[in-house]
Every structure is written in C-alpha cells, then in structure tokens.
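Peer 1: The data blocks that follow each hold one structure.
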Structure P
Amino acid sequence: MADHEYTGHVDPGGEPAVRDLEHLQIRKLSVGPMDNNAYLLTCRSTGAQLLIDAAAEPDALRRMVAAGAEHNWLDVILTTHSHHDHVGALAEMIAATGARTAAGAADAKEIAEKIDLPLSHGDVIEFGEQQVEIIHLRGHTPGSIAVLWRGGEEGDHLFTGDSLFPGGVGNTDRDPERFAQLIDDVEQRIFDRLDDATWVYPGHGDDTTLGAERSSLPAWRERGW
C-alpha cells in the first residue's frame, strides 16, 4: 500500500500500510488480539530504522523490519508505555535484531527487558539522518511518551501510543487526577504547540489529525475521560 493509498487503516492479520515521504518511510502494522499498532520508521537515505512498540507477533514484525531495509537493520525499539499489550514481542525482537531499547524513564522499571535509553521529555533519538523528539504525556501511565518526527514541508508526524486517539485521550481509569494530568499534557505539549495538519498515529485503531480533534478538547475535558 503506497503513500497515495495510505489512509491510516490496517486490518489485523493484514500487510503493513506504507507511507512514503521524501526522507522517511513509515510502515503501520496491526498485531495481536488487542489490534495494537506497530510502526516502523525507516531513514530513506541510510536504511536505519526505529520500531515503535514491539507489541505482538514477532514473525510479522521481523518481516516488516526486513521489508524496510537490507540486512534487517534495526537501530532502536521504542516502547510508548509499559502495558503488556505493547511489549509482548519485545524480548524476541531484541534477540532477533540486537537493537537498542528505549522507553519513558518512569515506565522503564515496569518493563521486564532492559531499557538502554530511559527517556525524558524533550529527549531526541537519532537513527540514520533522521531524529525524533520525545514528548512525555503523563496519565495513561506515569512514563507514557509520544514520538514526534518533524518533516518540514511534509508536516509533523506524531506517534501517540495510548495517550491520544481519534475521539479522546487514553484511559486513566476514571481517576480525576490522572485524567487532569493527561488532558493538560495533551493540550499543552501537543495541541498548543503543533498545527492542525499534524498527523496522529495512535497505539490502536485508525489515524487522525490534530485538526480533526482540536475542537473536541473542551468536550473531552468536560466529560472527564
């Protein structure tokens, strides 16, 4: 599925959707019983790769990595948060690729596998000639992170884990303090900073844009979830 066909929708058990940008190639794959999205970012000039959420189905993830670059070259496996459905294939992918691991510092201790790069808000990860910025979004878990690639004329691309979806923020178990923290972080660290064209790639389900969601922020805050 080439970029001109990219819609942000993938089916469980299906092939990855591929989005071709000038400097970056993005693959999206649905894996596991909870329809988790795994994303592979490939630097088009060097072949270096970053995998976001080795959630499940390691064989399918390995095929996606192999399709992205020669020699199965995977630099980093980044985990958006510590929930079990986002790390189910992490150990096998580490063993298969030797990639470094990264996760939010506050969640790293909850992940069984060793995290080489405990991440804080504003950190930058480089792979090949590309880099992504880490945005700490507290509330779904203490160390949840989003991953921002700034594409210049090709726009901003934001991978939000389980912190932002079409139609609302992530689950905070109806805890008012956790919800207030998450909605504040999402508003201040994402919506106040990035424009409406920013493409959002969530941890489950279809993609969206900030423009499609922005007008709903007051309603989300009012309803409390």
Structure Q
Amino acid sequence: MTQPLSPASLKRLASFYPRVWDYNHYYVPSKLRSDPVYSAVVSEIGGSALPVLDIGCGIGLLAFYLRESGVTAEITGCDYDAWKITNAQSMAERGAYAGLSFLAADARTGLPDFSGNVVILDILQFFKRTEQEALLRLAAARVAEGGKLVIRSGLRDDSTRFRITVAGDWLAKLTFWMKSGPVCYPDRDLFESVLGSAGLKVQISPMWGGTPFNNHLIVAER
C-alpha cells in the first residue's frame, strides 16, 4: 500500500474546487484522507504506463489523487452527472493538470474506445443485474495485456455491514449527492463468472478501512 497524500497535497487539491458545500475545507481533504480506495488504486496501477479509464469518475477525485501521487499516465474520466463533470473539468484547469480528460457519458449506453487500466468505484449498485454484467464485459474488453480492472463495490450478503451499506447509499440519494438510489448490489459470483469468462484473473478482498460498509476490492488482471 502506498503512503497517503501529505496534508499539503490535500490542501492543494481542495483549493482548486469551487466553494460548494465547503469542498475547500471539508469534503475533499476528508474524503481523500479517510478513504483507503485511492491509495489502493495507486498500489495496483500506479507503476503502469498504461492509460487509465475511470468509469463513474464523479468530481474527478481519483484522477487528481493519481496525479498528486506521481502517476503520469493519461487519464480519462466519465460520469453521467454533467454537474460533476463540469466540476472535474474546472479543477483540472485550476490545477493545470496535463493529460486529463472528463466527459459526460452514461456507462449503460456504452464506453469510449480505450485500452489500458480501468477503474470502477462505487457505482455498480445503481445498475440492474443485466446492466452490471454488460458493463463488466465492456470494461474487461478495455483492459490491455498486462493491465488491470480495479473495482470497489459493496457485496450483497447477509451481514450487518451490507445493511449499513444500503442505508448509506439511500442517505446519499436523500441528500441529493447521488442522483439515484441503489438498484441491485452485486455478489462475488458476478465478478468471478463475468470477468473470469473474459479471460481475467480475479481477486476479491475486503476493503472496509475504518468504515462500517461492506466494501470489497476486486482486482481483475489480464
């Protein structure tokens, strides 16, 4: 696992965001400091020269974290929330980050042509099962030789953590941070069957960090 960003880097990142809901002083540094998934992604693909496709990129936090961590590969982020894409583009300009592009696109209608490393963080629960399967196949097809598909997702099971995860996603919907509520949570078999049949070697491990959520890291390598 790589070291987290320094307080100075976190402050620098936060300063580039427009002042909406106090991003500058709270959300951005808090999210990047407390969420283990960002350093996990750096650990998995940070040493690769392959370009990165971030599906469901939101306001671009992963892309900027990768840059501040010294990752120089080309990064493309896509998200269906145009407001978040506008914020990501604004931050890229404010920070003078090179090699980043953000586009508004719905993953359910297709992904851009791409070959490299692919990342999907925390969005699969907003898709129907058939849509999850289709998206994973599309994502797997974009993983280059020697590349990885890195996913963070809550897994459906009978644990208390899973029930807390569902409640947290609905809270995000009720507070308007997410435009829709959860539809279908994936299970372990989805990743092993779909990604395995696409020729990827799949590893699944818990990624709870200090949270009560049932998050797991799925790494599929070609």
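Peer 1: For which of the structures P, Q does the calculation of helix-only ellipticity at 222 nm (-39500 (n - 2.57) for each DSSP H run of 4 or more, over all residues; to 500) return -11500?
Peer 2: Q
Peer 1: Supply the structure label, taken from P, Q, corresponding to distance in nm of label points 7 Å out along Cα→Cβ at positions 171 and 195 with the calculated value 2.7.
Peer 2: On the way: P: 3.6; Q: 2.7.
That value comes from structure Q.
Rule-based calculations on the coordinates, nothing more; no lab input. If you're wondering where the values come from, they're calculated on a predicted model, not measured in any experiment. Cβ atoms are built from the backbone, for glycine too; each structure is taken alone.
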